[in-house]
Structure 1
Amino acid sequence: MALLALDLVGVFAFALSGGLAAVRKRFDVVGVLVLAAAAGLGGGILRDVLIGAVPPVNISDWRLLAAATAAGLLTFFFHPRVSRIQQLVLVLDAVGLGLFAVAGTLKALELGTTPHTAVVVGVLTGVGGGAIRDLLAGEPPRVLAHRELYAIPAVLGASVVAVAWWAGVAHPAITWGSVALVVTLRLLALWRNWQAPAPRPPLG
């Protein structure tokens with residue numbers, strides 16, 4: 001039940017970010033729904049394919065499909081002023097990143113993967129939907145662009161969940177605390193302009 005709750009909230013949050021990104025690009029209703037579905041469902045589909053849980057729950061569970069569709073329709077009909085959309089997209093993207101990174105890690109662990117494999121699956125789940133959204137919107141994926149701290153918070157949150165599971169102390173408080181950790185680090189990185197290390201420029 002906890003995993004389903006994480007999936008539902010994550011799908012809705014990421015789908016809202018996809019829908020709002022489509023509105024900012026002035027896509028029509030089909031484009032808004034497609035981008036919302038891609039952002040909301042893409043990471044979970046990637047997760048399930050990686051761990052062999054097919055067909056992916058994101059296309060077989062009507063509740064997840066309904067959450068993505070509802071988020072797309074919500075953004076199409078009730079989106080805020082265009083000048084405010086970008087900031088809201090970033091916040092929703094951070095929420096989706098945290099929820100999906102943790103949910104992906106948990107699902108991989110429940111299916112018997114090793115902790116380090118679960119972390120990789122969790123991170124790919126977290127960044128997958130956002131990357132697909134950005135590519136369809138004609139923008140470089142945030143996970144790769146501008147040295148933003150994007151994947152690193154997901155790695156930390158997923159690692160906390162995996163270590164707690166390995167130590168036998170998994171608890172809902174740790175699960176939701178890990179989500180909060182990812183979201184907080186991501187938002188702090190945006191606010192403080194923290195950046196990932198980059199290679200030194202070539203000499204000469």
Structure 2
Amino acid sequence: MFDSHSFKTAALSQLKGRWTIPCIATLILCCVLGIIGKSSFMTNGKLGEILTIFIYGSSAIAFTNIFILLFLSRDAVTFSDFINGFSDFLRGFLGMLWVTLWLLLWSMLFIIPAFVKAFAYSQIFFILSDNPKIGVINAMNISKVMTKNHKADLFMLALSFCGWWILGLISCGILFVWIIPYMNMTFTNAYYYLKQESIRTGVLTPADFEK
């Protein structure tokens with residue numbers, strides 16, 4: 001059963017005593033991505049768009065790597081774990097590029113199909129970070145299989161953080177340093193549930209995550 005409450009409760013337990021690196025990583029990425037968002041060079045021209053996708057993709061896989069490690073071990077993560085995540089920048093870039101292209105194509109139809117597909121593709125960076133041998137196209141295909149019949153669950157899980165986002169805005173963004181790690185840890189727990197569920201029901205096998 002997809003249990004949002006248990007994912008959120010587990011996230012707080014997993015982060016207990018280990019908030020420092022996720023919060024520092026969040027602060028760094030928020031500053032970097034904020035600068036990119038205000039940079040006219042990044043937002044104008046094809047080269048700027050590619051560079052933006054590259055930075056977003058490599059940052060996404062490095063950031064996700066922290067929460068995968070927090071899930072898999074009770075050991076404290078280090079700043080090196082975050083930095084080491086950038087070594088997988090190529091798959092991060094290709095993953096973000098592939099998702100962006102497909103969402104752009106879907107958005108040419110209507111906004112709602114693109115919104116639904118965003119949840120269908122939502123597991124791609126968890127899959128890439130959790131499975132170093134997997135290719136981007138395969139990761140997207142697996143994400144679509146894993147999220148089948150669970151896109152509404154993921155939407156409701158995201159919606160459950162609305163109150164926290166309001167508090168983050170009221171605090172002028174300060175609380176996001178803690179809210180974002182809490183959300184990402186929660187969605188990491190959801191990812192592992194979906195992975196285990198897809199294997200249990202036979203729609204995927206462990207071998208699918210190794211190629």
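We did not get these values from a lab; they are worked out from the coordinates using the rules stated. All of these numbers come straight from a predicted model, not from anything done at the bench.
Name the one structure among 1, 2 that relative contact order in percent (Cα under 8 Å, 6 or more apart) of 27 was derived from. Working through the options, I get structure 2. Looking across 1, 2, the calculation of helix-only ellipticity at 222 nm (-39500 (n - 2.57) for each DSSP H run of 4 or more, over all residues; to 500) that yields -26000 traces back to 1.
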